[in-house]
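Every number here is computed from the coordinates shown, using simple stated rules; none is lab data. Predicted model only: the values in this text are computed from it and were never measured. Cβ atoms are built from the backbone, for glycine too; each structure is taken alone.
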Structure P
Amino acid sequence: MKNEKRNRKLPAVGQRIVRSSIAVALCFVLYYIRGKQGIPFYSALAVLQCIQPYNFNMKEMAKKRTIGTFVGAFWGTIVIFLLFALQGSLHAEIEESFAKYMLISLFTGIVLYSTVVLNCKKSSYFSCVVFLSITTMHITDPNPILFVGNRVLDTLIGIGLAIIVNSVHLPRQKNNDILFVSGIDDTLLTSREDLTAYSKVELNRIIDTGAKFTVSTIRTPASVREALDGIRLKLPIIAMDGAVLYDMNENSYLMKYQMSTSQAKVMTDFLDKEGFTYFTNTITEDLLVIYYQDLKNEAEKGIYEKKKKSPYRNYVKTWDNVCNDVVYIFLIDEKSKVENLYKKMLEQDWKKDYKIVLADSINYLGYAHIKIYHKDATREHMLLNLKALLNIEKTVTFGSVEGKYDVIIADSDKNVMVKELKRLYEPVRI
């Protein structure tokens, strides 16, 4: 624990922080240019609310803030006139008048109701903030109507500055003729198996501006959804170590390398003879069904309990060998047993018909697993299929294995992959 604290690094300063600071500074600059008219606090507040990670969020916030300001200012003005009409020359007594607070409370409901009538309920909070700031904090000003005007103007200045500052970018060339393909583990995800805030925001921005980006991974589509939650992938992904090409938006398997029925039978008969239980992953009409037998060890039970909750995985218990539509077979057991099994598999005449992958288990100490695919189920083969589907020749791949990828990511904790993607996709053009 002490070592973790010692190695913990401060997060990088993001663009939103920099842009917010610049925009707030501009609010004060304009305040001085205007001869110190108005209250820059309200401009700065609008800036901080409107500067968002994505442009569509910024526009939505600016719209809500603008509508809310006008609605709140309108009813605030009405209440000012009502109170002056009721109190007349007794203006000095307005501040502590119980009737005043009851009137403000009544009109708070009217403000909220008006946002419903105008179909702008999302602006109700801002409407009430503006209305209450006028009627409770500044109604006893020498000229409260002047405050209302300045309040509206200050807010509009802040919104305008936020839009300008958030929209200014260096001129960049966009390489929309390149397909960018990244791994996930040790490349895009950090050592904590998550995405940094910077990577998530920048990756979505790059995708939204037209970059042809996807991922290639050993994970299943369901696992990709969990790992990249919040990333707006638009292109099909290469999943299951190249066994499938999957459309995340349509929930559809566009291409897949499956074992023939006879291949699946040879493998399941062999595993049964060796006394191993396994998970048989099949895809039929875009439905992933995972067949399993009795769960014998801790790792099998843990995997089943964790993954059966996913709506994208369907587990079915059976004692019959399933040999139709098999994409891959997965087994996990004690490391020594699995390694001995792997050696036996490599001694078989049929080994050339399969891709057999052995790896130590990350989550279960002392365990190892084997995944068995059709021999053509490789990421390289599926990438060729994806390029043909998209009619793209150029590709740039990102990964952590030296010599296998175009761009090597040595440290996934430093946003290197997304920074490299940004540099290659949209280089600065002066």
Structure Q
Amino acid sequence: MAADEQENTVDDDRVDDPEYDWDGYAFDTRQVHAGEQEDLTSGARITPIAMTAGFRFDSFEDARRRFSGDADGLIYSRQRNPSGTVAERRIASLEGGSEAIVVASGQAAITSALFALAQSGEHIVSTASIYSGTRILFGRSFARFGVTVDYVWDESDEEEWDRVIRPNTKAIFTETIPNPKNDIVDIDRIARVAARHGIPLVVDNTIASPYLIRPIEFGAAIVVHSSTKFLSGHGAGLSGAIVDGGTFDWGASDRSYPLLTEPASPGAPSVLERHGRTAYARLAREAVVNDIGPALSPFNSFLLHQGIETLSLRMDRHVANSLAIAEWLSTHPRVESVDYAGLPGNPRYELARRLYNGRTGSVFAVTVRGGEGGARRFLDGLRVISRMTNIGDVRSMALHPATTTHNSFLPELRDRLGISAGLIRLSIGIEDVADLITDLDRALKRV
């Protein structure tokens, strides 16, 4: 038998192992498969939920090596759990990062990500238009721990950045698609500001998701998510995620990041020397998440990585529905304005086309006529769209920010942020768009 015939015979009889290395595969494939672990017990196709607080050590020496960081085994579910590992690897793959950490909520993700960088007496700079809960977090809990935050109102103004950034500034924070105004930011521009000052850029990518934009590709060092929202999509459980881009040169920055670059004990290697591209993620996991304890439960980890499997399919419908509804609302006689960057005429429309191909998510604002009274009648007239907090669910939702999420803000700050009495935040779901428009039209007739 010829050699090539023998080779073909061997190939025909061989059983290939399933794929577990998903590098190089397309986004839609990775969102389904990346991060999976083989179940050696029963061969279950879906990774089982690891409902355990702790894990056995093989020996005295194995326990010592895990705790010292010389071995990579599991220790305790407050730090890492196999169910969370699936979601972590999947999110890191989709965002293009070196490693990810899942935590109990989006607020826990932001807090843990920034507390790994800044300590008492240090400073963070943020763009002004961000989620209200993050502003409250910065102004209340961060201030109580001695970390101050200043805001840049015009991210295109280089001089404003230079005025606000100080020698003790340890991070720049922004959102790809701010909530609720859909006033997208130029991530590329802000990343250049951060690089010029030697500061890591931390980007909240909750509303865009890695399907619409991947901030690490534009120069972000770290990405955070309230993965309760679009990554999960089902609204059934809270979760958050931190992604280390693995690209920031911590050793070269003229700003001090001692937890990363200095040895924890004399003669020991630093976290950066030990872990390289994943150093920040290891620090955040071991010195913040493990210490403070915002662990994500194994069950919620399972819900998260199950939700990610349909991310691209849902986002396509979210965006298509939102654009159709934004266009329809913009012509309605009982609507004053629509804040959706994907609409022609919006001041950020060209930026939306350049960075997002015109697809700026499904969370945006509509201002109805009649002020608070008009907003009340509109909201009370909705029957399909739910009156509730949360965003990014498959279900459509509506909320009145001035009396809910922004009710603790001073009137002057609400005015500057554009949170008027008639403004409604919409999070458009994946229902039939004609049914959603019918519901909106019925409610607007009450205004």
Determine which structure produced the value 3.2 for distance in nm of label points 7 Å out along Cα→Cβ at positions 131 and 371, calculated from the coordinates; the candidates are P, Q.
-> Q
Assign the value 13.3, 38, calculated as Rg and Dmax of the Cα atoms in Å, for residues 43-98 alone, to the correct structure from P, Q.
-> Q
Hey, helix-only ellipticity at 222 nm (-39500 (n - 2.57) for each DSSP H run of 4 or more, over all residues; to 500) derived from one of P, Q reads -10000; which structure?
-> Q
Determine which structure produced the value -0.43, -0.66 for log10 I(q)/I(0) by the Debye sum over Cα atoms at q = 0.06, 0.08 Å⁻¹, calculated from the coordinates; the candidates are P, Q.
-> P
Could you tell me which structure in P, Q was used to calculate distance in nm of label points 7 Å out along Cα→Cβ at positions 235 and 267 as 2.8?
-> P
For the read-out distance in nm of label points 7 Å out along Cα→Cβ at positions 163 and 355, a value of 2.2 was computed from one structure; give its label from P, Q.
-> Q
For which of the structures P, Q does the calculation of distance in nm of label points 7 Å out along Cα→Cβ at positions 83 and 307 return 6.5?
-> P
Using the calculated result 1.00 for FRET efficiency 1/(1 + (r/R0)^6) of positions 155 and 347 (r between Cβ atoms, R0 = 41 Å, to 0.05), pick out the matching structure from P, Q.
-> Q
